[in-house]
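**Student:** Below are structures written as structure tokens.
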Structure 1
Amino acid sequence: MTYLRRAYVAMDTRVELAGWRDGASERELVQLLDEAASLLYEVEAAATRFRPDSDVARIAAQPGAWVRVSPHVAYPLQVALWLAEWTGGRFDPACGHRLAAMGFDRDYRTGERFRLPGGSPDATFRDIELDVARMAVRTRRPLLLDLGAVAKGYAVDLALARLRAAHLAGAMVNAGGDLAAFGFGPSRRFWEVEIRHEIPGFVPMVVRLASGSVCSSGLYARRGPNGDAHLWHPRPGRARALAATVVAPYAMMADGLATACMLVEPDEIERLCDEAGAEAKVWYEGGACVETRGWGTGAVS
């Protein structure tokens with residue numbers, strides 16, 4: 001058996017890809033992993049809000065006009081709009097200008113601020129039109145998309161699909177905690193994923209994964225220059241979630257759900273995840289937690 005693990009930096013995080021196949025050469029696996037990793041850079045180039053030539057930047061620069069976009073933007077946006085509709089706008093991909101105003105406006109590679117034309121302060125996801133058949137997006141008012149909650153998961157799925165197509169016996173893609181895998185790990189058993197959240201009293205747990213995705217979100221993950229958390233809360237006074245972990249068939253859905261579960265009320269989590277075929281656990285201030293009915297039925301220990 002030949003097993004290889006390689007690390008990259010993409011989409012503002014450390015990315016690890018691993019795979020194995022009996023009879024494969026190390027050189028062959030290096031090429032396959034590098035090809036799969038290149039897809040993350042493709043998604044980043046299209047979906048980032050920190051490059052003037054990205055699809056997201058072009059949409060922001062042409063309010064009212066239909067803008068042709070890459071599938072790397074159209075498909076994540078489609079999921080983001082579904083989550084926005086389901087949550088009544090608490091999950092909102094039109095929040096880019098708000099995040100920038102909170103200090104999340106620097107390119108992680110260069111540290112330089114990237115500024116786009118100002119957006120309407122009351123713009124929401126309802127000002128976004130998506131035509132998937134034409135791969136085109138139109139905004140009714142000036143706004144800046146932020147697809148960070150779904151684009152990374154989409155990129156993970158894309159990279160993993162490339163490795164699956166190469167007929168590996170097993171492979172894993174982990175982009176800063178957004179992880180997906182298929183087949184078995186190098187021990188010829190389940191992939192074992194350790195979950196850690198930097199919150200008081202958290203006990204690490206292990207998710208055993210044969211095929212599917214595990215994604216997490218937490219208020220501790222990113223902080224602006226003023227200490228603000230990266231999640232924007234449209235409704236004050238709600239239960240304050242500290243962290244969430246979601247297990248789902250695909251990383252794009254798990255990634256988006258991990259953020260959405262942080263934003264909805266505790267009694268909404270079960271129904272939200274049920275519609276997506278996912279399981280979730282969410283931790284709150286004061287030590288409380290909520291988990292879906294299927295959590296801990298064999299996939300999680």
Structure 2
Amino acid sequence: MCIQAATEPGVPGRPNEDFAALAVPAGGDGGALVLLDGVTGPQVPAAAAGADPGAEPGSEPGGGPPGGCAHGVAWFAARLGGALLERCATARESPLRACLADAISRSADAHRTACDLSHPRTPQATVVCARWDAREVEYLVLSDSVLLIEGTDGSVRPVLDSRLDDLRPAARRLPRERRAAWIESLRNAEGGFFTAAADPAVADLAVTGTVARDAVHSLAALTDGVGRWVETFRLGGWADLFALLADAGPREAIRQVRAAEAADPDGAAFPRGKAHDDATAVLARL
């Protein structure tokens with residue numbers, strides 16, 4: 001097995017809210033891969049939000065912590081990612097949805113008494129998880145991070161949770177200033193899209209499946225900061241991006257995304273929620 005990985009924050013000097021880790025259980029023929037993309041809350045000017053001008057930067061109106069949580073998104077992504085990896089590696093009899101539900105519960109318990117987990121912007125994350133042994137490869141995807149599966153025949157299949165993308169055509173029919181708020185209102189709501197936050201029931205909504213181990217050559221897990229190579233900048237398809245990862249490595253894929261972002265700093269040619277986003281890619285050759 002060979003692993004290549006690269007990660008880069010969207011803005012230098014700000015915390016990288018992505019998380020990636022790999023486990024190779026002792027004495028076993030297999031492994032597990034976890035990739036999370038922490039969800040950053042909307043950037044609302046303090047005056048527009050009705051905040052106290054004297055409040056700490058990033059705080060809620062009234063002086064509370066952003067999202068009702070004193071720990072923050074990077075802390076949550078690391079906590080959830082670590083719990084999920086441990087569960088995947090040590091509870092191999094448990095389906096990945098059960099592993100994710102347990103990890104969400106454990107992460108919520110870690111700050112339930114200190115933070116408001118009912119807040120709609122309590123820290124949350126997208127999730128990609130894969131686990132393999134000599135017999136099969138299991139996978140789970142929740143929200144807009146991506147898993148690419150390269151078959152032994154050279155084919156590349158993207159595993160996508162398309163619910164967020166499915167909302168975008170309807171959003172485009174709204175006035176531009178209302179689009180982000182409308183999509184945000186459908187986060188973790190019926191008829192909308194879902195991320196891992198404090199409710200373990202969301203694990204049942206993840207996209208899951210299995211593939212025979214002898215049919216898989218490699219896996220690539222990508223946060224949407226790398227996925228915009230395909231989805232935003234249209235530099236090629238998923239198979240083209242996989243070929244770039246395999247030939248030049250994850251760092252080069254991120255470099256090309258950053259170059260495309262820099263060429264369109266205001267999002268005029270390629271509209272996007274952030275000019276730059278945290279970007280992480282992991283390539284595992286099984």
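Each value in this text was obtained by applying a stated rule to the coordinates, not by laboratory testing. From a predicted model like this one, the values you see are computed outputs, not experimental measurements.
**Student:** If Cα extents along the principal axes in Å, for residues 148-187 alone computes to 46, 17, 11, which of 1, 2 did it come from?
**Tutor:** 2
**Student:** Right, next: Rg and Dmax of the Cα atoms in Å was computed and gave 19.0, 58; which structure, 1, 2, did it come from?
**Tutor:** Source structure: 1.
**Student:** Taking relative contact order in percent (Cα under 8 Å, 6 or more apart) as the criterion, which structure among 1, 2 has the greatest value?
**Tutor:** For this comparison of relative contact order in percent (Cα under 8 Å, 6 or more apart), the top structure is 2.
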